[in-house]
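In the part that follows, the structures are each spelled out as structure tokens.
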Structure I
Amino acid sequence: MSFALLPSGVAAWAFDDRRVNFTWVAITQDELARRMNHFAYLCSDPSSDLTKLRQEGRNLYDLLFGAFEPHLEPTLLLLIEPDSVLTTVPWPALVDSSGEYLGSRFANVVSPGLGYWRNLRSPATISSEQIALVVGMPALAATVAARFPSLPDASREAQDIAARFRDSHLLSEREVSASAIRQELLRSKVFHFASQAVS
């Protein structure tokens, strides 16, 4: 399934080796973003009301998958190519017309699309002889640390990775800064980051 977010709605295609189906979802970008973000928030909060979460998941399923439901076959891999705010949807948590989660009915993969793959670098082998920059858990200000859970294994992971390279630079705790990372990246061929990140 491929989705394209346009100014006045979403164009959606479902296709396999037998047919191509198309539907148009008339919805403003602001309304779509509001609904997607709300559902993603419900999915990420352990204290969310499960009934409300399932209802929102069902509403989004009807909006995005409803026209295609007769053509979806659980024996096939469901490959989803979202666009724009649709990339934030926790797709497996959508609820179909029979009350099942999408992730329970289908093996599914979310892909950034063919345009993304064309811009990737060619695959290369990583060697222990290459220069590596390894970044472990930074020292966080109290206000930032309160927002993110502790990652007790991140420092051990960073040390273990750094030890696998003959020439590595390990940054952790107070050594971690954007400027230090940028400076070390200039001379590094391998970059490993073991910490939280915000996209």
Structure II
Amino acid sequence: MKKRDLELLFELGTFRYIPRAWRQFLNKDFANNAEHSFRASWIAMMIAVQEGADTNRVAKMALLHDIGESRAGDVHYTSRMYTKRNEELAFIDIFANTSLEKEFSALWREYQERETLESKCAKDADTLDVDIELREQAAHGYDLPPAWDKMRAVAAKKLYTKTAKKMWKAIQKTNPHDWHSRGRNRFNNGDWKPKK
């Protein structure tokens, strides 16, 4: 075990403290970077299966896609006009002299170039996770103002895969509470089920 491997693990533990830039506008409890990357990885694998991509590579890309923000921070569409970041240098420094350096550096470059099916699946997952979270916020009574509708449309047009485009449409109609309210629970299958 390399000392740098342990340092990497400690740094990854701090990723949960990096807020996503959306919080500035939405003033809500949005996912942090670690939470976003976790769900994006699952979305990426679902897209990869449907698209015939390598789920292993796609999941790894989704896990690492924002890792440079551990050092460079997250910026939103306004702050990008004023901020110069070097996520590539941050990524290089994060993985330098670790057991994962060679493999993950290659995956990061592949993700950034967006030429392979795997990199497109991972990017689509990154985009879709935002829409899933917006649906969750709406289900909790906080919907975006109508002015944001054009931004949602932009996100839909930035998707690469057919699967992600279908998923985007389905997300807009899905109730985020169906997984527990319609799934097996005490109300519909347990001791709280109404007796006939």
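No lab work stands behind these numbers, since they all come straight from the coordinates. Since this is a predicted model, take the numbers as computed values, not measurements. Cβ atoms are built from the backbone, for glycine too; each structure is taken alone.
Taking -0.50 as the value of log10 I(q)/I(0) by the Debye sum over Cα atoms at q = 0.12 Å⁻¹, for residues 89-176 alone derived from one of the structures shown (I, II), identify that structure. This value belongs to structure II.
Taking 114 as the value of volume of the Cα convex hull per residue in Å³, for residues 9-96 alone derived from one of the structures shown (I, II), identify that structure. Write out the running numbers ahead of the final one.
Details: I: 98; II: 114.
This value belongs to structure II.
When mean count of other Cβ atoms within 10 Å over residues 17-24 is computed for each of I, II, the one that comes out at 10.4 is I. Out of I, II, which structure matches 4.3 when distance in nm of label points 7 Å out along Cα→Cβ at positions 129 and 145 is calculated? Answer by label: I. Calculated for structures I, II, mean count of other Cβ atoms within 10 Å over residues 105-112 is largest in II. When helix-only ellipticity at 222 nm (-39500 (n - 2.57) for each DSSP H run of 4 or more, over all residues; to 500) is computed for each of I, II, the one that comes out at -9000 is I.
17 is what came out when relative contact order in percent (Cα under 8 Å, 6 or more apart) was calculated for one structure; which of I, II is it? That value comes from structure I. Out of I, II, which one gives 18.4 for Kirkwood radius over Cα pairs in Å as computed from the coordinates? Label of the source structure: II.
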